[in-house]
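Values in this text are rule-based calculations from the coordinates and carry no lab data. Nothing here was measured: the structure is a model prediction, and the numbers come from that model. Cβ atoms are built from the backbone, for glycine too; each structure is taken alone.
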Structure P
Amino acid sequence: MDDFTKAYIQAALWSTNDDEGDPLENNYSADDIDSLTLSRIKDDCKRFQEENADDIAEWEGDRTPEEAAGHDFWLTRNGHGTGFWDGDWPEDAGDQLTVASEAFSSFDLYVGHDDGRIYVC
């Protein structure tokens, strides 16, 4: 799995709560994600990277461009209060990446009660 997708999943587990209100990252990892859900994650991450490679390359922070973009793709596509648009990215790239993220639908996760696997709603 590439760094973009790993960062995307880390952001998803960090920002998504289970039924008790605890972040998924407290009790789950990428290994707990259902195979079909993981396949959709990988496909979305690959497509986003391919379509936005030039803007992702504009990153100048302390993380790699792939890590920063994977994290912010999760946050932006799901309407969190931070993401590509919050000023960490160069303005033009951040604006373009925000628009590209918003073209993807929200991707909400939940834990299956029967098997403890993580699925997309």
Structure Q
Amino acid sequence: MVNLDFLYDTEDDVLYISFAKDRRGMTLSLNDYVVLIFDPATAQAKGLTIMNYAYLLQHDVSLPVSRLDEFPPAIQDAVWSILNRSPVDKYVRLQEPSSMRLAERVTLPDILLAA
């Protein structure tokens, strides 16, 4: 069961999305903007951190998944699986095998109203 929680830092333009009460797990920076927190044993997402969120949402920037190659194949497979399924796929969407865009599911006004 997903325990969804948002925290938006307006000063630094960072969106924190939590999918679990316990966010402890492996933290993996996918690129300069998106960090995934997950449990490598179960391949379950714990959270996402998106830097420059408002800017990225407004400009619909394609983001390379450039840092995944630094990890062992088992971790890479787990991360690709996590990125392709709920709840993560509601917030980032894969385009090509090595890039992603923010999904337009959550807008900045929605986050600010929920805070």
Identity of the structure behind 1.3 (criterion: distance in nm of label points 7 Å out along Cα→Cβ at positions 10 and 82, calculated), options P, Q: P
Among P, Q, considering only relative contact order in percent (Cα under 8 Å, 6 or more apart), which has the greatest calculated value? P
Re mean count of other Cβ atoms within 10 Å over residues 42-49: value 16.8 computed from one entry in P, Q; matching entry is structure P
State the single structure among P, Q that was used to calculate semi-axes √(5λ) of the Cα gyration tensor in Å, for residues 18-89 alone, giving 24, 16, 11. P
Assign the value -6000, calculated as helix-only ellipticity at 222 nm (-39500 (n - 2.57) for each DSSP H run of 4 or more, over all residues; to 500), to the correct structure from P, Q. Q
